[in-house]
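Participant: Multiple structures are listed underneath, in structure tokens.
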Structure I
């Protein structure tokens, strides 16, 4: 994975197949908002990494890429520094160049359990790879 944002987030890829992804990261102090809980954009960025991995076939020839055409996110619980987050992404539907994917962001709890931090539903579109365009 050559994703600078994911590297800055500290994302670890545990599984990455088309339509089936599991990633992990640790929520750091600099990822918190003014209320001392996870800044929503950080949670969305983490979920977006899982979404991107899920909708791009790792065996592709690279001539096309699949990008987000839209997303909806629902925050279920606050995230806390020092906790480990995981995100699992799955394909719901893929037809032609359009896809629909679900991502669940799970947070470990203080007692060692898990709770849903956020749920993202992403819409994707496959396009010609911009890196192949002539300037």
Structure II
């Protein structure tokens, strides 16, 4: 079985109904894609929660070393990490019962995506959340 992303309508509906996005791998460097994407999503009204060890804050938000360290609600985990690191992130999201995971454009781990989907998570892979939000929701 191969992984298939949700339809555009499903993605639109999902994005219009979430607020808290934990961004794993959110860099504090303005020239990094994770910073640019998260800046746009923050300006669009989403609460961005940086997940990056050894970092105090990014985009004016407190950073956490792991998903498990986040004290509040998380609607979505947006991942900017290499494909070989996706398995552990998916496992943690499943364990914490986070309802959705978004694996950014250019990052593919089909086995992890299928495992997350089988666990009931809403899963998008190899697509950019900023591009999808701007195209589908505005």
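Participant: When distance in nm of label points 7 Å out along Cα→Cβ at positions 88 and 112 is calculated for each of the structures I, II, which structure yields the highest value?
Facilitator: Across I, II, distance in nm of label points 7 Å out along Cα→Cβ at positions 88 and 112 peaks for I.
Participant: Using the calculated result -5000 for helix-only ellipticity at 222 nm (-39500 (n - 2.57) for each DSSP H run of 4 or more, over all residues; to 500), pick out the matching structure from I, II.
Facilitator: I
Participant: Another one. Looking at mean count of other Cβ atoms within 10 Å over residues 32-39, point out which structure of I, II has the largest value.
Facilitator: Evaluating mean count of other Cβ atoms within 10 Å over residues 32-39 on every structure, the highest lands on II.
Participant: Out of I, II, which one gives 36, 19, 17 for Cα extents along the principal axes in Å, for residues 8-55 alone as computed from the coordinates?
Facilitator: Answer by label: II.
Participant: Quick one: log10 I(q)/I(0) by the Debye sum over Cα atoms at q = 0.13, 0.19, 0.22 Å⁻¹ came out at -0.54, -1.05, -1.32 when computed from one of I, II, so which one is it?
Facilitator: I
Readers should treat all values here as calculations from the given coordinates under stated rules, not as data from a laboratory. Just so it is clear, the model here is predicted, and its values are computed rather than measured. Cβ atoms are built from the backbone, for glycine too; each structure is taken alone.
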